[in-house]
1. Given a value of 2, 10, 19, 22, 20, 14, 8, 4, 1, 0 for P(r) over Cα pairs in 5 Å bins from 0, in percent, calculated from one of 1, 2, which structure does it belong to?
2. Comparing mean count of other Cβ atoms within 10 Å over residues 72-79 across 1, 2, which structure shows the greatest value?
3. Quick check for you: by relative contact order in percent (Cα under 8 Å, 6 or more apart), which of 1, 2 is greatest?
4. Given a value of 13.6 for mean count of other Cβ atoms within 10 Å over residues 64-71, calculated from one of 1, 2, which structure does it belong to?
5. Compute mean count of other Cβ atoms within 10 Å over residues 40-47 for each of 1, 2 and report the one that scores greatest.
6. Which structure, out of 1, 2, was helix-only ellipticity at 222 nm (-39500 (n - 2.57) for each DSSP H run of 4 or more, over all residues; to 500) derived from, given a value of -6000?
Structure 1
Amino acid sequence: MGLCKCPKRRVTTLFCFEHRVNVCESCLVSAHPKCIVRSYLQWLQDSDYSPQCPLCQAPLGDRDTVRLLCYDVFHWPCLSGWARALPPRTAPAGHRCPQCGGALFPPPNLQGPVAEALRARLRTAAWARPGLGLPLVSDT
């Protein structure tokens, strides 16, 4: 556990591998949206990390990104394309993180900066709206 350096000074287990600082969820969304973040213990075990999109292998800084609840980060166009390639009748529970298998959609009762940012991003995609319990709209 460590102390986040932001003005909120929250105790956290999250550690930014790129900047080598502890981060709270608020900082994760605002100041570290493209950074690889895991627990500090994972950093101690394996400080090797790849700042690339797991789906296309291009650097995360190249394009717009999205962070899932498991803290895995993807380019938004890559994740959206991957999800659109799933069979059309895939249930929301079938949409899983392509890297670790964690849930893609945040549960309705889950609160926090990462969940809110993910919901906001998912609302913009037609393939994701049913998983959020929203009506279908066309992709723009």
Structure 2
Amino acid sequence: MKEEEGLVIGVNPEDGTATVKVGRHEDCSACGACAGSRQMTVEAVNGLGAVIGQRVKFSMQEQQMLKGAFVVFLLPLILAGLGGLIGWQLGYGGEAEDLYPMGLAFLGFCLGSGIVKWYDKRASARQNEQPVITEIIS
């Protein structure tokens, strides 16, 4: 389990979650590609009843982080490469030899992006895949 600290900036009593603002941490320090590398928000299960303004510790399963990173970063690229390879095989020697790989690579990337969106909706609906507030610090 990976444990982080953050500040509660919002509470949703309907679904029992809290929005936690998290600072930059070591996993993001090397990348810096997104705005989240400086500061991001996380929806966490709020079983302890934390309120806005409290500092909390929350934990998340590393397996879920790895699965999410694979789906978000690698899956669209793998599907784009696979689409390009299939397009190369289909278009080899034809008049539009370059269009098949580019078109199918684009379609593969779009399919991968759709899977990312579907995975995000599914993961946010499952409480066992969400971070959980484990301690109220102050």
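Every number here is computed from the coordinates shown, using simple stated rules; none is lab data. Note that the structure is predicted; figures quoted are calculated from it, not measured. Cβ atoms are built from the backbone, for glycine too; each structure is taken alone.
1. 1
2. 1
3. Largest one: structure 2.
4. Checking each candidate, the match is 2.
5. The structure with the largest value is 2.
6. That value comes from structure 1.
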